[in-house]
1. If mean count of other Cβ atoms within 10 Å over residues 86-93 comes out at 26.1 when worked out from the coordinates, which of I, II, III was used?
2. Can you tell which of I, II, III yields -13500 when helix-only ellipticity at 222 nm (-39500 (n - 2.57) for each DSSP H run of 4 or more, over all residues; to 500) is derived from it?
3. Of the structures I, II, III, report the one carrying the highest value of mean count of other Cβ atoms within 10 Å over residues 54-61.
4. Here relative contact order in percent (Cα under 8 Å, 6 or more apart) has been calculated and equals 19, so which of I, II, III was it run on?
5. Which of the displayed structures (I, II, III) returns the greatest value of distance in nm of label points 7 Å out along Cα→Cβ at positions 110 and 214 on calculation?
6. Computing distance in nm of label points 7 Å out along Cα→Cβ at positions 94 and 118 gives 2.9 for which of I, II, III?
Structure I
Amino acid sequence: MGLLDGKFAVITGAASPRGLGKATARLFAEHGATIAILDLDAGQAAAAAADLGAGHVGLACDVTDRASCQAAADTLLARWGRIDILVNNAGITQPLKIMDIAPENYEAVTDVSLRGTLYMSQAVIPAMRGQNAGSIVNLSSVSAQRGGGIFGGPHYSAAKAGVLGLTKAMARELAPDQVRVNAICPGFIATDITAGKLTPEMRAQVLAGIPMGREGTAADVAGCALFLASELSAYCTGTEVDVNGGSLIH
């Protein structure tokens, strides 16, 4: 028995082969869910969905465009009849210092994390309310909690802190409809975003600050997403779950 048997899940920004979204999609599929992978490139999204096996869907979606989010949700609802799970995984980061953040940097980073999470959630909430059930999982970051310092700039910390506020307010508003909203705060995870960007000295410094002594993996984050998406967390809403190897204990 899978934890997500018969469930339909939407995961944004999940086409990157070694990313958190793809690992989450793979684990959800192993637990019986039917997956829609949303990403900017239709071909990459379709290829990532095909990797998971038959029956999964890949769609082009720009999460910063509300109409694009609505179109993706409408397509899936027409095909599936329901959406049970949304993982707002799409995000970008930039390692800029405070004085180097130009307007276009700020907009790029905050738009994907904040507008993207809002718009995609708005697209699926009516269906979740209608079925009186649903789980939304938002990706924040340890950098929101500790004030950056690993990889993303201050605008990334601000965007991911905004995701926490949005998560809690959404959870409060949607709880009467039995729609749960929770956030995951990953610490230092080995993904394509960080690959090749750290010198051996920087990496050693980061690992020195992690009590468990290793970097996280995409699978570590996916397991947490599975818990929040499934009925194992039926009474959890408005929470932020830390996946950081002990690098921030608060």
Structure II
Amino acid sequence: MTDTVYETITLQATQEGLAVVTLNRPDVHNAFNALVIEELTDAFEAIADQETIRMMILRGNGPSFSAGADLNWMKQAAELHTKDDNEHDAQRLAAMLQALYDMPQMTLALVQGAAMGGGAGLVAACDVAVAMTGTKFRFSEVRLGLTPATISPYVIDAIGPRRARALFVTAETFDAEYAERMGLVHYVVADQAGMTAMEEHIANLVFSAAPGAIADAKKLVADVTGEIIDKDLGHETARRIAARRASDEGKEGVAAFLEKRKPSWSR
């Protein structure tokens, strides 16, 4: 996969199979506008189509991860666009978040400074999130007369409906440690050195796992969540593990374990 040139983000991919997407509007704290959403969607879809990419890191350039929606862009959209145009804008944001959530690769958010509104939605849509101490989070939409509608499925999935409702209706600012206790982020680190160390730790875990198994494990969680635990679900989960055992990855993984060697995908 070759690096692609964008205006508001950067995308870099290594030969080892790591892709890094960086929000690159530091002067506005990486706030979203229509172009950011378009370019993120393109990047996420391009990465998802690359079997050689095994992990994607999402980060923000500058002091903040993302301040959420660009208010000037939202104001212009409200003044110049029809209701249908505004709905199409919102649908593009929803599609971008869905593209991130549906990626078969493991996705990691590295968060510093601030993750507000849609920025916090990006964090929730990633598989794993690491935040630096001092990072501030807020779902601030109700302060603007809006609701966090497009990010709500991912936030509710991450922290549960009770906490989501409280934070959505109060627009309270909370810190990285509280975000970790809720499950919005998984790890909190003290500084950039800690962030780098955690990034390397998670990458080592991902590159020791079978990429197809990771994709199937992500789909497993999505498909099983909320289902009634009954015989039908038992049959379905048994079918899935049987398919994995019979797969090339499953055979290679078991053989490598028995032969006390690294499997073919492990770096």
Structure III
Amino acid sequence: MDMLMAGLTPAAFWAAMAVTLFSGFVKGAIGFAMPMIMISAFSSFLPPEVALAGMILPTLLTNFSQAFRQGWGPAFESMRKYWRFLAGTIVFILVSAQFVRDIPQIVFLLMLGLPITAFAALQLAGRSLALRLEHRRRAETVLGIIGGLYGGVSGIWGPPLLVYLLSVGAEKREAIRVQGVVFLIGAATLTFAHLNSGVLNAATVPFSLALAVPAFLGMVVGFAVQDRLDQTRFRRWTQILLVLTGLNLIRQALS
């Protein structure tokens, strides 16, 4: 048990397990927000590197389940269709991950808190985040690069993808599948990058693997919600939650 806890107190370890269970449920229900919830909550009681390491393997493994839920064929078709976004994300995760130790904690927290809060608040206010894409290929590449730059240092690259999917009018099932595919490949890249950076190491890998258990349990329940409940209502509560998590990150940075 001591090995799984990465030097944390029992209270911190079990708090991380509870946060991961809830974030897995949200991901299963709406297809995204797991890393945002985890890193925001973890930053309240875990060191930044441990927080980042803890979310990497649960994110990798649950995205595999989400990406291939509708079968291998649709997943590979999504990879082909959105390859530019994937390419930008992968390359720039590898680049930015090498600088994670050079970013002061206040900058790290603000880099997360401000865009998450703005993203969720705009959706909550009923504002469309869809962009007018006159050059779709260029926009796909640029948004992939932005996602990769954020992803390497924070583990979060979802908001640029969500903006792009809204902009191209992706259907709900396709949007959730594409999120899973992009998040899976990005998470695999992030895992490799942080094995290289040292964030994932002998102390943090067992902790991250342990968190995969509640992540999967929560996701199974979330899938049932996704299939049966009113998606609009649940998404609205999730947007409220994201506003609160983003504000919490800003509060930590300013305090």
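Just so it is clear, none of the values below were taken in a lab; they were calculated from the coordinates. Small disclaimer: the values here were computed from a predicted structure and weren't measured. Cβ atoms are built from the backbone, for glycine too; each structure is taken alone.
1. Details: I: 26.1; II: 14.2; III: 22.5.
Here the read-out was taken from I.
2. Comparing all candidates, it corresponds to I.
3. Working: I: 18.2; II: 23.1; III: 25.9.
Largest value of mean count of other Cβ atoms within 10 Å over residues 54-61: III.
4. Going label by label, the one that fits is I.
5. That would be structure I.
6. Structure III accounts for this read-out.
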